[in-house]
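What follows is a group of structures, each given as structure tokens.
What follows is calculated from the coordinates using simple rules that are stated; it is not laboratory data. No experiment lies behind these values; they were computed from the predicted model shown. Cβ atoms are built from the backbone, for glycine too; each structure is taken alone.
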Structure P
Amino acid sequence: MHELILRLRRKPAAALRLLLASLLINVLGLASSLYVMLILNRYVTYGITATLLTLTSGAILAVCAEFALRALRIQLAQEIVDNNDERLATGVFGLLLTARTAALDARPLGERTVLLRHLEQAESVLSAPNLATLADLPFSLLFLIVLALLSPALAGVALGFFGLFALAGWWTHSDLQDNVRQLTQVAEKVNALTAATSHAADALRQFGGQAFLMRQWQELGASLRQLRLNLAARQTSQASQVQGLQSLLSVCLIAVGAVLVVAGDLSVGTIIGANIIAARALQPLSRLIALGSPLRQADQHIEAARRFAAIEVESGTGTALPVYRGNLELRGVGFHGAGHLSPLLQGISVKLAAGEALAITGRNGCGKTQLARIIVGLIEPTQGQVLADGVEVRQLATAWWRTQVSYVPQETVFLDGTLRENLVAARTDLSEVRLRQCLAAADLLRFVDELPQGLEFRLQDGGRNLAPGLRRRLALARALAVDGPLVVMDEPSDGLDREGIQVVYQCLLDLARQKRTIVVVTHDTTLLRGAGQVLDLDQLRQGRRVTE
């Protein structure tokens, strides 16, 4: 409910129009109650047909006017709701695309997986009809005032039940708040576990991970089911309380009213009308109580999205050099990754002139890939500097720097789109001739030409509908399409057959002839021998010579 109130406060003029429409609706809502009283007290008593026709016509007009105003009020409420949730969801998705990699990696996978889904759920709750329900709440007082004019005693009964309703709503809010929060947290873990079954499907089957994940799934599933049962039980109890209080209100009003009728202080028609008025007074509060749990969940989802909005994003500003010649220097670079007790990289200093080649090697887990990502600008060093033509990379515009680096990552993942869309994403001005040259250099041209769809062939699930070797070659073609003065390749020959390895060798030779600066992470002895400098991270850890 906090979020609905916040939206009302953001647009005071629209909120005022909404409240005015609600006032008119509630005033017209009195017509049905007054109609019942007048019919019973006047027409039934005296039997004058003109009275019946007049009262009925007036009641019908009031109902029609109320119907029209309700339709208008939904439009006014929609003006307040507007596209707040759409903008928020778009903003969150934009943050997922532009957040700094290190900051994003520090977030739980489950949180990122369900964030947008939760916003969709919040949007369905923070809707115009629910906002209209909230706008009706202040006018419950109007019905209580009318009831007091008819009978102070009956108004006192209704007011007492109003307090009971408010107390029930407060108790339910306190009771459900922790349950909703726990349910959200467990749902995030379940979503992360579900994602793991697709990301590591082969490993799970081959190396016996099913039993391990099944145990986790059963534990989380049991917890999730119990929390849902608890929530459902509380919501059912809440609905029963509301229904029970409404029934008790009617019983008490009729009982007290009957005493007043016998005493001659009240008519039968007034009792029935008063019963309708009291039910109308409590209707907005009972609906608000029923919406309590969904509104709390929506508030939590919106709050989670706003917390996520504080994530650090890549800089949208910076310098773009007139020309990048390809000089690269690492000066005392270190990196302390999340979850590592000690620095992964420390004190790395290498200087490459334009056109030189550096091979990075070392045992698995020593930080080779992280160093490549630091050079590319995907993550920042925790100490030291990376300089391009003598300029600190962090001063450079991120988008511009990415166009200066032809990068082949260790994990080949693609957009779920066509081959063409993947190749031109980083270079929208890529010509058809140059595109085909990149495919030919990666020895993919024949494969693409033989596809019925050609370059319109769609990649799915990050490119998993291609064989691993083809994905590796496509990553090479994508890097060549960028055509940057600096080339960074992370294990480019890994997983390739002899023919594919020869393609990588030939590409690197061609790039060297073009005087591109090359950084290659590799264990391949041929590539190590061909590099002008070799950075062995194992030797660096042992305090030995860094380059040779």
Structure Q
Amino acid sequence: MALKKISSSIILLSIIIASCKSHQYPDKKIFHYNELSGIASLDPAFAKNQSIMWAIHQLYNTLIEVDENMQLKPSVAKSWDIAPDNITFTFHLRLDVYFHDDAVFANGTGRLLTADDVVYSLKRIVDKNVASPGAWIFNNRVDSVNGFIAVNDSTVQLKLLRPFQPILGILSMQYCSIVAKEAVDKYGSSFRRHPVGTGPFAMVAWEEGQALVLKKNTRYFEKDKSGYALPYLDGVKISFFDSKATEFLEFQQNRLDFINDIDASFKDEILTKTGNLKKEWEGKLILQKHPYLNIEYLGILVDEKNKLVINSPLRLQKIRHAINLGFNRQKMMLYLRNSIGTAAESGFVPEGLPSYDTVKVKGYHYDIAKAKQLLTGAGFADGNGLPVIKLLTIPIYADLAGYIANELQQIGIKIQVEAIQKSLLLEQTSKSQALFFRGSWIADYPDAENYLSVFYSKNPAPPNYTRYKNPLFDALYEKAIAEKNDSLRYTMYQQMDQLVINDAPVVPLWYDMVIHLVHTNIINFTPTSLNLLELRWADIKK
């Protein structure tokens, strides 16, 4: 083991030195990217943020995964059946999935993945001794006694407490990656930095704060349409520069293959107001834009028993509607966001999900006349007598909040913007101490239920920060999560979304967008609505 550790360190050192001199090895295709926030763990049970999820996705596989259209497709499970009771799910596993070679296995050769590995991995998420932040995905959903059973080596059975169709989407989350019990047992607390998975890449070495290096898994089970084994890349190198400016400089000097998101400090240098590359960058870079499953919004506390609500004009639906109509989202996106994202003029469910439909879910468009009419109808003509309303936000969104406040002032709604730290805002919204607040919701899994659960009255805060309660919404929600037919379920999702928009406990601002800057020699590298880094099909033109 000592020899292996030394050799890994030597390999890592040589890669770092080589990368400083030139972007690639002459004969190898190494994909380079930077992780600003570092990587806290390579244990899937702790895949709670994007930096960990991106790395985990290269190293591990799940039973089910999500394709580019946000549809579920087989991965380790080649197929699955759902019993008539809609509670029992049976997964049939592939017979050609092997763990990475590792000293934990006989002769150091990775063994075949079996149903026992799946059961162990999924049970581990809810094991209190593991203390995974992902335990919530199965709590009160999966049978705690017979939830996961290995029927035989290639068959796994999952049993729910009650019908919950989105469970399939949940199984695609990185928390549900399949691990080898031997590796967890052998490495113990060091398993976080000694991953043993089945993914397209395997770990070579990790020097925390410096670099993480992965190599091609030559026994990976997936092939392309021509029968060629994936991945195409020979390896991946992840650096950990903690400055966006440094990251951009490294990218400009061809030492990184892409950067995720464009920092506000150099956004105007690269992008036009309409969100396209400026002429001086055309042909030198590729700009990738794709819907991202995140909505930015303003939340309004609507719990009629709360003293904050009782004494606020926001308790009136007409005032909430007037706010929604009283500012120009299109102009906000153009001038403050360089058109990165889409003005949220439909529902709370964002663009990028299959159930998103601007025809079936009608949102709010800028309409000063109608907003003023609503103010008059609420007893506050031209804003006369309307008290100042405080809007809580975090510092990086202060300019957006200021824009909205200025727009609303034109129709007589006076907004006082107060920027506070994110931790304090989360605390106040969780305790129902914030009446009007900035919020965002990123999808955990590719199902609109993830967004609509924000308004289910039986849910606490989080996720129901507005304390919204509508019996019709609740009934539709309970019916939808038990519905196996996607089309019928999507129709119910749209009805629920429209109810939320009509009742207006939120002010949707924009549907977010994944934005990548990519070098022109990188091919088959496409963004997804979950912004999951997909490198299986990526390639580098020589």
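Here distance in nm of label points 7 Å out along Cα→Cβ at positions 261 and 381 has been calculated and equals 9.0, so which of P, Q was it run on? The structure behind it is P. Of structures P, Q, which gives -21000 when helix-only ellipticity at 222 nm (-39500 (n - 2.57) for each DSSP H run of 4 or more, over all residues; to 500) is computed from the coordinates? Computed on structure P. Suppose you compute distance in nm of label points 7 Å out along Cα→Cβ at positions 53 and 517 for every structure in P, Q: which one lands on 2.4? Answer for the origin of the read-out: Q. Tell me which structure, out of P, Q, gives 0.5 once distance in nm of label points 7 Å out along Cα→Cβ at positions 301 and 461 is calculated. Source structure: Q. Computing relative contact order in percent (Cα under 8 Å, 6 or more apart) across structures P, Q gives 15 for structure P. Out of P, Q, which structure matches 25.2 when Kirkwood radius over Cα pairs in Å is calculated? That value comes from structure Q.
Between structures P, Q, the greatest calculated value of distance in nm of label points 7 Å out along Cα→Cβ at positions 37 and 93 is seen in P. Looking across P, Q, the calculation of FRET efficiency 1/(1 + (r/R0)^6) of positions 269 and 357 (r between Cβ atoms, R0 = 41 Å, to 0.05) that yields 0.00 traces back to P.
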